[in-house]
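Multiple structures are listed underneath, in structure tokens.
Derivation of every value follows stated rules applied to the coordinates shown; laboratory data play no part. This structure is a prediction, so every number in the text was calculated from the model and none was measured. Cβ atoms are built from the backbone, for glycine too; each structure is taken alone.
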Structure P
Amino acid sequence: MSTDKADCGDISLLLKKMGEYLDRYQRFEHDDAMQQPAHWRDVLNQPVPQQGVGIEKLMEEIGMTLIPNGSQIPNPGCTSFITTGATNAGVLANMAGAVAAPQRLGLTAFNYLEELSLDWMAEMFELPSHMKGVYSSGGSVANLVALGAARQWVFEQRGSDPARDGISHRCHIYTTRACHRTVHRAAAVLGLGRDSVIAIASDSMGRMLPNALMKQLDQDQRGDIVPVAIVANAGTTGTGAIDPLRLIGQLARQYGVWFHVDGAYGLPGILDPKVRHLYDGLELADSVIVDPHKWLGAPVGIGATFVRDRSILHRAFTQQASDYLEGSFADTKAEHSMDSSGVPYYDFGVELSAPSRGAVVWALIREIGKEGLKERICRH
């Protein structure tokens, strides 16, 4: 029988039982979820419960019906997705944040780890020391944030504020046919339009041809089209191709165009000495993204955007002052963890409420270190 109060506290016994269910799942001795779909659908497909079943019965349903019919993605033999199963360190840190820091804001250890873990990744992946980042839910939002920064910067150069006024000028984003489709969606959301994304010719390996890019930039200059960003790939989804970053970055500087590098899954490849040279020119980027929920082994839901000047993100995405927030945080010296929001990541992207993702990335790196991650990348 249930009570009128959800179960909170005394979580250790529940976690022990949950751990047993998950250990059994990770042995992958069970059938695939689609072997007996009618069975688990019949168990789960119930009307809205008027009376709850209580935490013990719920745990049984989770362990006996839900978990065994989960995804094959964590299976070591699954090669269908770039996202992976999470390591124990990521799972545990994720759970710790869910309980101890359900929001990333505040003067907490979790808020501190947002910045520290971003800095760790920037250093490991050889980004310039001035680049600062912000977490989001994955590559879709990470690309959106980066291109939002590009839009803000290019129109500020023309004397306007697109975050305030919107845009009324035809724009182009330059990439290849191999780019991730989240770039097109970001263009749509930002008001640039999907058709603003121009496919530049590539070679037989799927790498952008700099001469074709230069030709398109020259043509657009004559046509009075605003060049918002060049999006280069540091690891395409289909083949892992890396565009010639230095040549593209130099063209971006020459034409005054924002240079964005999509390294959602491929950026950690820079740790492999055999392919390190392919990332030459990465330091020219104005923005770079990476997804820790791919090669780093984080639970799905963690992406990061790095930009050369984080104040651009603030101008592009700030919520601005609100009456309902007036007085929420103290202007004087903080004496309590909630006297300040800490680093205001909510003004650097599109998320206000957000989990403590930095603790997860910190745990992943802290557990095995840069050398452990390097060994994984090289082995893969």
Structure Q
Amino acid sequence: MNSSKCVLNINLDIIAQNYKTLQTLCPQAEVGAAVKTNCYGLGVKDISPTLIKHGCCHFFVANCEEGLFLRNIIGSSANIYILNGFFREEANILIEYNLIPVLFNLEQILLWQQCSTRLNKRLKCIININTGMYRLGMSDADFYKFVSMDIKELDILYLMSHLASSEEKDNISNQIQLNKFNAQTSLLPHIKKTFANSGGIFLGSDYQFDLVRPGAALYGINLELSNKHSKYLQNPLELHAPIIHLNELGVGESVGYNSTYTNTSNKSCRIATIPIGFADGFCRSLSNKGATYINGIKAPVIGLVSMDSTIIDVSSVPKKDLFLGQKVEIIGNNSKLSHISSNANTNEYEILTRLGTRFKRVYI
């Protein structure tokens, strides 16, 4: 049955294969998964059980709410880490649902210690150290204070830091951060370490330590990293929109809000309207420079992207392939996330996490 809804196909087998590929690249480390922001917008309810089935037992989410939602999906079968730490009001929820906070300042550490003392139980946590990202992570001064503290009440599973430029393989900051991480963690040599995100995995075994935390590499982001391994990772996504209207744009006529595109050719052009707009995450910055595809043939975006719809030039597409309900590729083999993000002057993470809730999501 034809529908005016866009369809986002998410291939769980490919996500599983990407996970297994990363396992082979990290033979000495466990492979976790960043599933924050609803698995980067793709659906944690369906993806997390797939990852568990293939051996994943470490999941990273942003906050307590995400952690609670995930715990209700996967049960007690895996560790769930809360990257943004916690506030006092959330402590009891973390304890009740066995959610493990990532602690990045002395205030949080002291609060978690108090909870441990009150319960007479060593509570699990990760300690995040700043090595150059300056987003989260203990300062040098606080870390050295922490090292001198009596922390026997805490069950510290990992010392952690986060790479700022891991997607840039030759960026010197990667080595600088690694050196600092090695120096700091050497003060607590008995505690395991986690350092590498997706890009960090491809920097080599020196960055992998005991646990790696891929997100992007699982979901088809940055598949074109300049390294020999990225070719083994696959894109698990296809997003299609149906044609809902066909029209002719005459010579000298303009299309869309504010008439930003005018047909300056010497003949009319064939145009089509598809039901995807900036409310669905199809960026307004793609106006007059984005591209879609019909059966592998490019159909450029013309005019301003509207809230709920976009107009494309289908003049190059054979007439037999132009009909109401015809599938238009938004993301796929021809329209890659990297191309879309480049045209939109943003990154692939933003494109993926903004994909709208109005799409019909199909898991295959």
Structure R
Amino acid sequence: MTIQWKRRLAAGLALAVLPLIMTAGSLHFHCEEVRAAQVIKEEKGTYGCLTWPQNLNAVRSEVEIFKEIPKDLRADAPIATAIYRNTQVYTNSLMLDMRQLPAEKPLFYRVRAYDLDGHPIGPYSQPADVESALFKTERNAPIPHDPYGKGSGSVLLYPVYAYTGNPNATRYEIEVTSKYPENLHGFSPSVHRIYANTTELTDLYDDAPRTGTYYWRVRGMDSTGKPVGEWSLPQEIKNPVKHWKVAVYGDSISHGGGHLSFGPADLAYSYESYLDFPSINLSQSGDTSEAMVMRFEKDVLPFSPEYLLILGGTNSLRAGVPAADVISDLKEIQRKCREHGITPILMTLPPINPENIQKAFHEPTYEGWKASFDEVNAFIRGEVHIDTAAPFEKMEELPT
């Protein structure tokens, strides 16, 4: 299993945690050189992006576009005369090449959400006018999602670069730069590049902690690595290294994301976004309790938090690591906190759903995970803690 998909798995562990608590592998290949004039000549045209409200229970969505609203319209059945249909939309937005749609107006669209098993979650949305809902652009480039630095829970030490893919792109290259890129068009790398990676997904988890001011952008490619369009406009991220009163430290449950298709850039799935005080998110998806011990000095101490909210151990216990080892790791994190004047606040571990994990990722879960979770949570409840597992006490496992 590739790193990106393991992080999808890690995010999947939080499938239903946040609503209850708070209420691609990287592909490396050589891109064939193509002259910019070739691409730009082919790409002239108008593009549009449709966006609709997030369904927090959806894994994917279906979008259909049609010329007329049928008299016998049904909310539970597709329209046979639809001129466009996409059943594999994994964000709440879709970029369209308007040249491929009829010029006559009006056009209408509607959306239906699906669960992990491919079953509809409720009916189609009400038909809506495409033109009034469309964000138009002449730029054939992915559209970045830019939630960072815009309210509670939006400062992440380990950023995730998310975007809406552009038409005909099947792969994406993400570039991070130390300064604003000097070349806003085309597909050549910036002289300020400090990191780049490729993926087939519409988000990329950065392996490196990022502080200070930096920029990121993304471009599409086809299956052979040839450019599809050009770079998106650069997005600025500022991660101030200053004194933070509260920091959050953990794995994907704290990093953010859920329902397989949503990541930390989707702040609705981040419990930090519901806090009424500022915090910095120092979590990293996929972390074990041992990994949290190892990166403490590098990732926690530079921010000098007064309080550290700690939620870790789920990935370790799911893999069969003994509860005693996880407890030992948590004690070591507590010790390091106190040694540096930080108040550690442990958080109990909500249950997981092994069936969903197996179904989505073909990853087994240790048979004795429930007893291990109980043992670790018993230790945590004897310390200064927040009982995030309390809402699930009567549940055998995390609900779907």
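Overview of results
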item: Of the structures P, Q, R, the one that -8000 was derived from, the read-out being helix-only ellipticity at 222 nm (-39500 (n - 2.57) for each DSSP H run of 4 or more, over all residues; to 500); result: Q
item: Among P, Q, R, structure where mean count of other Cβ atoms within 10 Å over residues 236-243 as derived comes to 19.8; result: P
